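Bear in mind that the values in this text are calculations on the coordinates, not laboratory data. A quick note: this is a predicted structure, and the numbers were derived from the prediction, not measured. Cβ atoms are built from the backbone, for glycine too; each structure is taken alone.
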Structure 1
Amino acid sequence: MRKIYEKNEILFAVLWILVYCFTTIPIRGNLGDASIWMTIVLLVIAVGATAFIKINHLEKKYGLTGWPRNTKRYLFFIPMWILVTGNLWGGFGMAYDGMSQVFAVISMLLIGYVEEVIFRGFLFKALIPKDGIKLAIIISSVTFGIGHIINLFAGQASLETVVQVFFAIAWGFIFTFVFYKCGSLFPGIIAHSMVDAFSKFRNESNSYMTDWIYMGTTILIAIVYGIYLAKLTRAEAESGEGS
């Protein structure tokens with residue numbers, strides 16, 4: 001993997017995305033999120049990606065050196081922290097019983113970590129030298145959203161998948177923007193993991209209206225982030241450092 005990384009970082013990122021998709025889709029489709037096998041596979045991918053970063057001393061590049069300093073500067077985090085609770089706006093419920101719920105929640109937490117490292121770390125950083133900050137944010141966010149089309153192969157309904165794609169693009173934009181502005185991947189990892197984990201505690205019987213409110217609010221916040229990004233100075237955009 002090191003040779004591929006050195007030769008073509010975008011190809012390296014795409015290969016990680018493919019590995020992630022083609023190992024988790026069959027498990028999710030046949031066994032579901034609550035399977036211990038889903039948890040094991042995600043853990044292996046998470047350990048593999050982290051080991052590559054650690055061995056090659058790429059923690060700083062991929063924002064894994066720690067929490068961003070001077071957190072008070074990042075007031076734009078606040079909408080993201082509010083949005084992570086969206087799956088609970090319609091009430092509380094349990095997706096599974098017993099250990100199945102435990103495995104499902106652990107899998108969701110791992111998905112948050114893996115997807116942030118792959119899409120916000122590997123892909124986003126690979127795109128910056130070639131496409132620049134703004135286009136890199138757009139491409140990585142759209143790619144993240146479109147990637148959710150794979151849920152069709154896991155048995156999810158087509159309309160639900162289409163809506164989820166646009167919802168994921170909005171979240172992808174928020175996560176990428178936050179990473180770009182603060183330089184740390186940890187806020188996005190925590191927020192992403194919370195969104196996914198809370199999805200296993202939502203009240204399915206009372207979620208229709210709140211789901212639409214949640215998706216609409218998320219898309220609106222993503223647009224606001226986009227307007228803010230567009231107003232960055234050229235120096236900020238070229239340096240890749242947020243204010």
Structure 2
Amino acid sequence: MSIQTQFVTLPVSDETNMQVYIAMPEGDGPFPGLLVFQEAFGVNSHIRSVADRFANEGYIAIAPELFHRTAAPGFEIAYTDFASVMPHIQSLTIDDNKADIIAAYNWLKNNKGVIEDEISSTGYCMGGRMSFLANSILPLKCAVSYYGGGIAPHAANWAPNLHGPMLCFWGGLDKHILPEQIATVVEEMKKADKPYMNVEISYADHGFFCDAKPAYNPKAAKEAWALALAFLKG
């Protein structure tokens with residue numbers, strides 16, 4: 001499938017401006033929409049390639065630059081330089097996150113080429129948390145979270161408000177997200193009686209889906225991709 005890509009600047013409710021990367025199939029559609037939430041390292045070539053892959057599957061994908069308040073458009077940091085990312089992560093608030101999510105969602109919702117009731121989300125690492133949060137504040141069809149760090153402390157508040165089914169991927173070798181944190185997320189979804197799938201890939205580490213990281217696991221990434229596509233299209 002042929003796709004088109006572009007960068008667009010969107011206004012956010014707190015009077016900031018946020019650059020987003022958009023990938024979409026050629027043609028008038030309509031197509032389902034997908035929010036694609038970045039890792040902590042920016043909307044880099046990997047995240048853009050993920051959006052492109054979804055566009056090739058027939059989605060209009062939008063990847064918002066979540067550090068737009070503290071960094072210039074196009075900001076990205078090497079995977080080996082986490083220290084430089086920390087100030088940007090620490091500056092974000094939940095209200096900032098919600099405002100950015102809603103701005104990107106509204107772009108999809110107001111796009112005539114997007115099927116309004118078929119907007120979903122996916123996210124990776126920090127973006128995994130954003131995808132879970134998005135599903136709790138928006139009427140999403142469903143949402144996917146890959147090794148979403150930081151969900152557990154908010155799970156009791158967010159899980160009862162989930163709109164669509166939730167798919168969570170975790171790496172069994174992940175030392176960043178502890179088993180008890182995963183258990184908390186699952187327990188809160190279960191307690192809230194929300195539909196979910198919880199997938200722990202025993203032989204995968206944190207970041208297993210990212211082919212630009214040493215932790216990349218081709219087998220786990222391929223299997224997770226197939227399941228995520230089936231889940232989103234279900």
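Quick rundown of the values:
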| item | result |
| --- | --- |
| Comparison of 1, 2 - label where distance in nm of label points 7 Å out along Cα→Cβ at positions 24 and 40 is highest | 2 |
| Structure (1, 2) behind the derived value -22500 of helix-only ellipticity at 222 nm (-39500 (n - 2.57) for each DSSP H run of 4 or more, over all residues; to 500) | 1 |
| Comparison of 1, 2 by mean count of other Cβ atoms within 10 Å over residues 8-15 - largest value held by | 1 |
| Identity of the structure behind 15.6 (criterion: mean count of other Cβ atoms within 10 Å over residues 16-23, calculated), options 1, 2 | 1 |
| Highest-scoring label, criterion being distance in nm of label points 7 Å out along Cα→Cβ at positions 32 and 56, among 1, 2 | 1 |
| Among 1, 2, which structure scores highest (criterion: mean count of other Cβ atoms within 10 Å over residues 80-87) | 1 |
| Origin of the value 0.93, where Rg/Rh (Cα atoms, Kirkwood Rh) was derived from one of 1, 2 | 2 |
| Test item: relative contact order in percent (Cα under 8 Å, 6 or more apart) calculated as 15, pick one of 1, 2 | 2 |
